[in-house]
Structure 1
Amino acid sequence: MPKGQHAIRFVAQKTGLSPHVIRVWERRYGAVAPQRSGTNRRLYTDAELDRLLLLAQASRCGHNIGTIAGLPEERLRVLAADCLQTRKCTEQDPDGFVATALDAVKALDTAGLETVLNRAAVAVGNQGVLCRVIAPLACALGTGWKAGEITAAQEHFATAVIRVFLSKMRPHSVTENTPRLVVATPSGQVHELGALLVAAAAGNVGWQVTYLGAALPAVEIAGAAIQTRARAVALSVVYPEDDQYLPDEVLRLRQLLPAGMALLLGGRAVAAYRPALKSAPITFIEALADLYEALDEARAPRPSPRIELADTRPRA
């Protein structure tokens, strides 16, 4: 067999598709157009194998093959990556809380979503419901919305219900020494479920949180942080991933904040902006565990600057 060409059985093993399904996708939907050998056997190139892998991943995630068969590879890679991310979000869900909550969101079932959140809080506690239910649910909603499987109405519905649920969590008692955190999303970032989660998570570990909401310019966030004498500022960046103005906005905020005030940047889109911001003193947050570590570092007492006194003794 020529190098770089594969028989249908090999392709079936690699993709998990049956030879019959591969032939149907070829004839009915034009997904691939394999060459033929001298004995009229189908021969698939490496590129066609990759394309079938992407189509298989996207179809297992619920996408109709008739709709996606003609999409370019770039779009298929996005769909397949989102599907893998959604599965990653929900794979650590032994009690089924995330899956049940996701079904309630799709059905716009307020009572159903409230019930599963309350059951989860009883079962695993406040910290558990944040880390094991709301965080992966937010992840699944974000990838589902981007892939067109979750509507804007469903995403806004989930945010509204979760906002009320999180507001009922009893924060730690506030004292004069309680560290303060300002939470917001920067200009152009209107999705605030991630920011709400950050605010609740910080409050749950003893921070006094000032939550500003979504889509605020850098100067407003900096003003609030300075006014409240915050120890740190946390921004959530979810969508879009290609906002040409966002890096400058974050850098402007970093310049406006005092040098000793930490700036934390997290959310599902943060990786897209990391190259443009990597040289700035910003802490990037990939998961809740990173957030807790960054908060612990930010709340640690800062050593007072050492003052060297001039030696005024007379010299011999």
Structure 2
Amino acid sequence: MSNQAIEAPAFLHASRLGSVQAEALTCRIGAQLHNVNLGDASRDDALFAEIRSLLLRYKVLFLRDQDITRAEHVAFARRFGDLEDHPVAGSDPDHPGLVRIYKDLDTPPEHYENAWHCDATWREAPPMGCVLRCVGTPDVGGDTIWANMAAAYDDLPAHVKTQIDGLHARHSIEATFGAKLPVAQRHALKARFPDAEHPVVRTHPETGEKVLFVNAFTTHLVDFHTPANVRHGQDYAPGASQLLDYLIGRAAIPDYQVRWRWRKDSVAIWDNRCTQHYAVQDYWPAVRRMERAGIVGDTPF
């Protein structure tokens, strides 16, 4: 299926699938859901099916006023699949898979979220998606931005699509989360999670879309150095890194983005297979507390 087979929603168009109302927030990505409670959706097969269908269409869904319990949060996310823990961030001890991302006064923001990234691509099977709920936020600041990486791929020049067809890249937890650790701990983290190799362009397993799949966790292209691409040293270094920088930079184009302002009990649900996101860290020393359930995904192809 080509990317063009999935029609972009009209600007601020309201559509209905059953009981859920979806209001598109931009032309390329994102919709806010109305008339739905995720606690109910955690128990209702038909309601969950509506939400899943809308997620495939809009790629990221937003909800307000979701006064749900942690158990309901986990139960809803688990309807998509098994949940995964994070090796660096801590989980709620009573709800495995619910990662607490708390930026309190004694824990200043670490600068790994304010980069364009697709969650945990350093895994062989990165997450399918995430359900993120705000439990505390500054009065202003702390927004999150998502980008549609299928649209970013679609808009690439034809010669770039040809150049990257079939290429693969490495993704590393050691070079990101591990960078601040002492050497022995950093090496142990890499031994536990060796660098993953993924296609530069992956295929979405449900929609068939082609997706640009490089981000802040990507360190280098692994199969660029061929006679077709490299005739002189500069063709590879810095030529390959310049190409990778160009591709990673596509997420920063506003045409592909939606920006969400958090309030307490707001929720974002996103498809991690075809989006990237950027957590804006403009709020310190205010406090920001989020809880995220990440859903186990598949191996990109």
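Each reported figure results from applying straightforward, stated rules to the coordinates on display, with no laboratory input. Every value quoted in this text rests on a predicted model; they were computed, and no experiment measured them. Cβ atoms are built from the backbone, for glycine too; each structure is taken alone.
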Match the computed value 1.4 of distance in nm of label points 7 Å out along Cα→Cβ at positions 75 and 291 to one of the structures 1, 2, and report its label. 2
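Upon calculation of helix-only ellipticity at 222 nm (-39500 (n - 2.57) for each DSSP H run of 4 or more, over all residues; to 500) from the atomic coordinates, which of the structures 1, 2 produces -5500? Before the final figure, lay out the partial values.
Working: 1: -16500; 2: -5500.
Checking each candidate, the match is 2.
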Name the one structure among 1, 2 that relative contact order in percent (Cα under 8 Å, 6 or more apart) of 32 was derived from. 2
Which structure, out of 1, 2, was percent of Cα pairs over 37 Å apart derived from, given a value of 33? 1
As an exercise: distance in nm of label points 7 Å out along Cα→Cβ at positions 27 and 43, calculated from one structure in 1, 2, equals 2.2. Which structure is it? 1
